[in-house]
Structure P
């Protein structure tokens, strides 16, 4: 159920890796992050939109980060960590949670763009604090507990044409 009105101050917090890999694995597509932001905000007042990305030193990532910036996001980057043995880790879960907690008194609605079940304790805390929450994610890969806890769930699966661009494959290989 949506509890939206134009007077609400909105903060949008995007777990880019979660949406990126969900789109790629489910649909072999890329996310139109500008459309995600437009849907998250609607006719309300945007206070802050932050896209959290992991730098993996890929050739195209700089262009991608610039596109996020042009779409209206503040882009926060973190380097991909490589551990002995080759294991790699790069996530923003704690950083996203801390930013939301620091900002929750300045916004009326927290919009979390992620289906990662690691955010369940954060949503439980926000609910106990009386914070209005919305989650925007791919329903097929979203934690069922996230869907249950959030005040309004926006399922990106329901309008793939709006939120996704097919990945162009080179057929001349």
Structure Q
């Protein structure tokens, strides 16, 4: 897996963001049975920048904790067989499946960790797992979808020993 990692803004998370994000992303993909090497772009930013993106791309005029921009529309979440022969979904130079982009507000990670009573590491890992699931077709618009996503998030974090 290739994770293209970028960080902007003054605030910093006291953890190895790129390394942890890659481990969580790989765990989610392994759990989903992804048969391809994949690539993801990750941007860590601040509330001001994520607010602008949330307004521009979702029409929501407030900051958020994480934004996910999937590059592929899945017929069934976490099912990859339809990608066979779909060259447009793969990086022509590396052959990797291009999943999409994740944007995370570092400010929100810190605040939510405190609010929920767990570590910054756990909150950051949770947001990566959550967003990776979006990048492979999962959503939480209905109660059934929400339950599935929560279960998969929990499985990934438990597999890494990142507990509440």
Mean count of other Cβ atoms within 10 Å over residues 20-27 was computed and gave 21.0; which structure, P, Q, did it come from? Q
Matching task: -14000 is the computed value of helix-only ellipticity at 222 nm (-39500 (n - 2.57) for each DSSP H run of 4 or more, over all residues; to 500). Pick the structure from P, Q. Q
For 14.4, 45 (Rg and Dmax of the Cα atoms in Å, for residues 68-139 alone, calculated) the corresponding structure among P, Q: P
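Read the figures in this text as sums done on the coordinates, not as results from a lab. Note that this is a predicted model, so its numbers are computed, not measured. Cβ atoms are built from the backbone, for glycine too; each structure is taken alone.
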